[in-house]
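Each value in this text was obtained by applying a stated rule to the coordinates, not by laboratory testing. The shown structure was predicted, so the numbers you read here are calculated from the model rather than taken from an experiment. Cβ atoms are built from the backbone, for glycine too; each structure is taken alone.
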Structure I
Amino acid sequence: TVELGVSYWRARGEREPCCVWQLSAVPLLRWWPGSGRWFVEGGIGATLFSHTYFADRAISTAFQFGDMVGVGWQLTPDLRVGLRLAHFSNADIKRPNPGLNVVQLSLTHLY
């Protein structure tokens, strides 16, 4: 499954810029253990940020790779909720490349 996403990031405190937009396309592998509604997922894909600076950190390029692993729950046939650990980095295309590590809460609507 390829997940297409739009995300809005907001930093805590008075850091600048406080907010960025992110577009992403991430091929995901999803495993459904047993016959329940729980799943485990992971993927690596491409993302594009609206700025190359976020929360007092230079990320150097708007293009970033995104790696993620997570768990989730199927709420309805077309709605899922999940918790993910994600890492975004430009893979040293340009320095500095500090990477961004985040915890994501996701709500996914299937079309």
Structure II
Amino acid sequence: MLSIGNEQFQAMERQSVRSFAGRAADFLKKHFQGAQSVGRGELTEEILPLIDKAKHYGLTGERDVVAYIVTAAYLGRNFDEALEQANVILRRGTDSSAVKAQKLEALTAEIVARLQA
């Protein structure tokens, strides 16, 4: 009988996360001018810790994690620590992953609009 051990599951999960990070890198390269000059591999490596941080804050869906990554692209990789409003959104335990992502998107849009005004 074939059985898959914990190590194999962890290896599959790491590969799945790396694949997702690559897709997120492709998205950033397509939609963010600043990311176009960065190599896909380098950008993927920069995204991996952001995925871990998003997971730490309870963001579970791919779309929700991408919202976190896009927010970091606009506001900086440590926006969660630097911006009190973002920290409050991310630490609110009663909000779902999707609600946190929507609130992050709204906050990011508000800040970017203020900066462009």
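Assign the value 0, calculated as helix-only ellipticity at 222 nm (-39500 (n - 2.57) for each DSSP H run of 4 or more, over all residues; to 500), to the correct structure from I, II.
The structure behind it is I.
Looking just at distance in nm of label points 7 Å out along Cα→Cβ at positions 34 and 58, which of the labels I, II belongs to the structure with the highest value?
Largest value of distance in nm of label points 7 Å out along Cα→Cβ at positions 34 and 58: I.
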